[in-house]
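For reference, the structures are reproduced in the following blocks.
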Structure I
């Protein structure tokens, strides 16, 4: 894709990720932080793949003057997520709608910052239409929640009978994840506007409809 952008003079955006910061020792994470990543861990292929892609983008930018844009996307959720994609928001909602136990890994005190998909898309569009700024730039919600708080919110929103159960924490799972979005505010005049509660309500409605279509059962 970088070669194609070079040949055609196209502007190209990399959807990078907060995973480039690994299990961060700096909190919140700014774009200047180089990260704390285990290069041979069980989740390293994702972290290092995105880090290598960022390196390639900036090599093409410096050597070939390719018109790049790099955004680091933090946890994102919303309608049209796959039922079985394994992400924490979709997992919790599906489990809650089915009244299955909600699986929390570790003690649930690890934190994430969840951003609604509309806000992320808006930020990506602003990045692609902005001249003179290539990034990288954090796109995410700076409001931090624990995984346990997320599970409780989902149970409340779905009126679920689910109980929370704890499973062992996977290796190299980040303890905390929260973006510093000062650069996005300064360069893009961007910040998320959708609260976690409003975004979850829309996402719950989407998954409830999906399950009803697939099973013919009403999930109240």
Structure II
């Protein structure tokens, strides 16, 4: 998952700025029109670009949704490389959960709903273009914890990470059905946090061990 990045040159910086403008325009138009009613011509007009420029970045309107998938993968892979893999696995899993919630809360609900529909519809095609970060990160953390003795044995890393993935999927579905209101209550995650803590291997105090 670890990857090195090189500084961007001027041309790449301009291209990145245009892409960020397009992303901001999409969020704005989705709030005003909704994703289904938003057309490529609306995006081009609002961003002040030609259709040719739009198609330089995206092959279609649905490709905007893949961009959301790509951005999430990049964010969480970076989080894993910089912080998570250096932490105690239980603490890393709790931080991942916290950052996942923060990420979801920033999403425009009008994009989140068609995104989830497209993620299911184009699952195989998206996976071929780019692996989803969340399952790999969770599997790596549970595997490291079991092998390192920081997580209690009893379940395989695949079982533990599979449960987490199902939880995330359910949480996002609830977010869609509640129109972005299901993640407002912080205590809704407490059972999962307690479950994670129950998996932590407690170190025996030296005085007792001796």
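Here, each number is a calculation from the coordinates, and none is a lab measurement. None of the values given here were measured: they were computed from a predicted structure. Cβ atoms are built from the backbone, for glycine too; each structure is taken alone.
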Comparing distance in nm of label points 7 Å out along Cα→Cβ at positions 56 and 192 across structures I, II, the largest value goes to II
Calculated from one of I, II, helix-only ellipticity at 222 nm (-39500 (n - 2.57) for each DSSP H run of 4 or more, over all residues; to 500) reads -12500, and the structure in question is I
With relative contact order in percent (Cα under 8 Å, 6 or more apart) computed for every candidate in I, II, 22 is reproduced by structure II
Value 0.50, calculated as FRET efficiency 1/(1 + (r/R0)^6) of positions 112 and 152 (r between Cβ atoms, R0 = 35 Å, to 0.05) from one of I, II, is from structure II
Distance in nm of label points 7 Å out along Cα→Cβ at positions 168 and 200, calculated, reads 2.9; among I, II the input was structure I
Working back from 20.2, 74 (Rg and Dmax of the Cα atoms in Å, computed), options I, II, answer is structure II
